[in-house]
Structure P
């Protein structure tokens, strides 16, 4: 059974699952799909083309699935797809895609704090934390378990690697490799995200090999291409090391 406030407007063309709560003065437009066990606060707007999977909590005044902030957008059909068990806090805004990717995607178990803006064609993985007032340009990719500190700005088309941690007030203009701490202005490598890696069950041996890899990349005489050659020659090719190599070799903006 759903609990929908009489003060809210829910389109009859929206598709609703079971056990959905919609509080006062919220608007759900046509062509919205809401799965089961979703809680939506007051003054929320969910626009057409939005699909929200089960278990999400959406706090007051969030705006989901709005038109992209892109002058090239001409009203084409695109979507916003949100996975399971996310928390989307007050005044967050998430745009749907453009013709470039056709969709914006948020994975599962993410925590988006107040005033976060996720723009068009962005891909957010799983277990990501975006702190208060993180704002980004379009086409950003944030991989699983990344944490982005408060009031961080992220340039369009950048990637943030898995299990990385970006400090408060940073400006991200190049890709942030996985497993690291990044801080300062300009943004720099500050070491491994040791606490995060240990909390998530990474062994001392794996952490040691990740550290040796980044010592070759950031703390040696090598340039990036020569550092990667040294990593391939001297470091055991465990999955995490392969991930670092693949991330850097496929970076289009270059790494911090």
Structure Q
């Protein structure tokens, strides 16, 4: 069997898996109340404090939630995603909001199709855990930033306890095989610093989730039904997987721990 091909730090098989998964998930992801929550988006945009002078790159833009929010307060937004179906959702969102200062690109975050020092601000939300080599992505984002430019990352993080982190990530992979690894916050911070960026602001908080709502996004009963059994058993056994996994009556509940880091390129 020939060795796996690589594309600037990302296994091609994983890229195709991610593209396929999010092609299927685009509708559910774009409509998810937990993903589109306006307070969640505001928390991210407030941390960035963008203004009308800025040109912005939104890496792995998904259905355009952050791109649309930033387009309303910046000069221009470039929205990039691997998945055509997600880009279609992003275009629709921006069109409905009558935002004409957004352009869309299909491409991979590990090899950004933009010259050095192109943007004042580079952001990515809910994407780091899908990258095989997140340091490559952060390096690319730094490359396309102008000197003094700002990088903002928001992602769900796992427990600092290695065992609980591994269990949490196993659960996520069973739901969505394009998932690679939710990092502990300390590791995400280290990656940002190692990319040559100085962290200026951070925030962490827990957002409650319900199993059925979370599982419905992937819309795949072959995965969801056995995963429901596994998570129910873990909750009954008192294993919280570092995400507060428990039962509320008959409902499986947990939280996702969000972490935002805003950093600057020197």
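Structures P, Q were shown, and mean projected area of the Cα convex hull in nm², for residues 83-162 alone at 6.8 was computed from Q.
When Rg and Dmax of the Cα atoms in Å, for residues 155-218 alone is computed for each of P, Q, the one that comes out at 11.9, 35 is P.
When helix-only ellipticity at 222 nm (-39500 (n - 2.57) for each DSSP H run of 4 or more, over all residues; to 500) is computed for each of P, Q, the one that comes out at -5000 is P. Ranked by relative contact order in percent (Cα under 8 Å, 6 or more apart), structures P, Q are topped by Q, which has the highest value. When P(r) over Cα pairs in 5 Å bins from 0, in percent is computed for each of P, Q, the one that comes out at 1, 6, 13, 17, 16, 14, 11, 8, 6, 4, 2, 1, 0, 0 is P. Largest in FRET efficiency 1/(1 + (r/R0)^6) of positions 171 and 227 (r between Cβ atoms, R0 = 25 Å, to 0.05) among the labelled structures P, Q is structure Q. Between structures P, Q, the calculation of distance in nm of label points 7 Å out along Cα→Cβ at positions 123 and 235 yields its largest number for Q.
No value in this document is a laboratory result; all are computed from the given coordinates. As the structure is a prediction and not an experimental result, all values here were calculated from the model. Cβ atoms are built from the backbone, for glycine too; each structure is taken alone.
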